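There are structures below to look over.
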Structure P
């Protein structure tokens, strides 16, 4: 198995080209768990497969480091777009990528044959409880400034789906907030039947948000594109920010805009680190 290690703002994945490799003999959840291990594998927040699509230019499948499959990954799709362009799989700079969250459309900015930035139309945010999904009534209403209880203690959250579930918590100081403890509890909270990603956000000013993220199936990561989009939407609908802002993450900054067409646009970089080939000994564990 050949692979390429890539990242978007430090949110790193092992990319596997399924267009010219037969992956049918591999257990994909086991492959994700073993390859993602930072001591015994390649290391990453998960794996991303590059696959053919009947409805788009390519299909992207995302498996988290715990082996669970995610609907979408915002940082992952920027690196995906860079991968297919720079590896000669397409010459298009406007792409339609099939994902578990539907068709996502990245637009590439290319300089001297290299992708230097990707702007992704992330689609429309979904706010109804049933679309997140989140338990509670009425199911067609949003969960804005909702009170959830953790060990009997109340916590105010605002929930958004960007094709995958997000629970946003606004805090005063993200650096010293107990992200691991609260993130883990919210990920598995009974309110979320499919678990949830959790964002902890501090408003610096109306155009600047600082954020840490606890990703479903991966724990705290350096960045989350869909999470940054969900956080901007949550901040805007609770009148904390404008509809366009810089979201500052541990791995770097993303520019997020909730435009007048109700679509959320995410702009940021992606990088390739290295390519390699798994040993026969390691591959035996994946089958």
Structure Q
């Protein structure tokens, strides 16, 4: 089968887009594994597919490089908005997009995309984690060391860890230990944070099913919420990721807004 695709990235978090509006593509998880492979495929963190929706303008499905399907992707939703607009699929600059995490509303503002990421989920069992109530500065032993973790769901589960040094962190070793820890029944995305000042943080991200990525929009949103919950940062914070910056604002209406770029890299045809 030949597929038309578009490669995009948001702050270095890269995606392969496939349009499924008129024709279904079978076995998308297996297709994702082939297309996302960086040696034998196109190379990407995730496959994003565009589908019709009965409840929104479009439906977005998200498949990790390991073939698993996930609920939401913040950088992906920004790229999604640019993709359908720039390719003439819609003329709307404000969209409603159906995801497994609910309806997400991206808005194109100049060359940037602002996304209403919704309200954070803070109840432990709903994130989900293996404890009740808010998980703020919670002691968690991972690989023999105890960390203070703060957990947030932005439609998908996140674990935020504050460290004095993140540059020397062996993320390939510690990331999977967090991801597969029994405290997280659906696995977890983990953000390792160094505070620069109350309005700026640096982040390294380990995404479940994808490994270390250059950026994570839902992760950056979770970082913004966790910073407020722990008293470390303000309600508006610039999150410096390996691939670029995202502006996160947790507004008084309890909704989190993320603003950042989205760029097309190239288009092509691939046989799967």
Checklist entry - Thinking of P, Q, which structure, once distance in nm of label points 7 Å out along Cα→Cβ at positions 227 and 251 is computed, gives back 1.8? => result Q
Checklist entry - Here volume of the Cα convex hull per residue in Å³ was calculated and came to 132; which of the structures P, Q was it taken from? => result P
Checklist outcome for this item: mean count of other Cβ atoms within 10 Å over residues 107-114, calculated, reads 15.1; among P, Q the input was structure Q
Next on the checklist: Suppose distance in nm of label points 7 Å out along Cα→Cβ at positions 123 and 139 works out to 2.7; of P, Q, which structure was it derived from?
Outcome noted: Q
Next on the checklist: Matching task: 2.7 is the computed value of distance in nm of label points 7 Å out along Cα→Cβ at positions 27 and 243. Pick the structure from P, Q.
Outcome noted: Q
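Here, each number is a calculation from the coordinates, and none is a lab measurement. Note that the structure is a prediction, hence the values are computed from the model and not measured. Cβ atoms are built from the backbone, for glycine too; each structure is taken alone.
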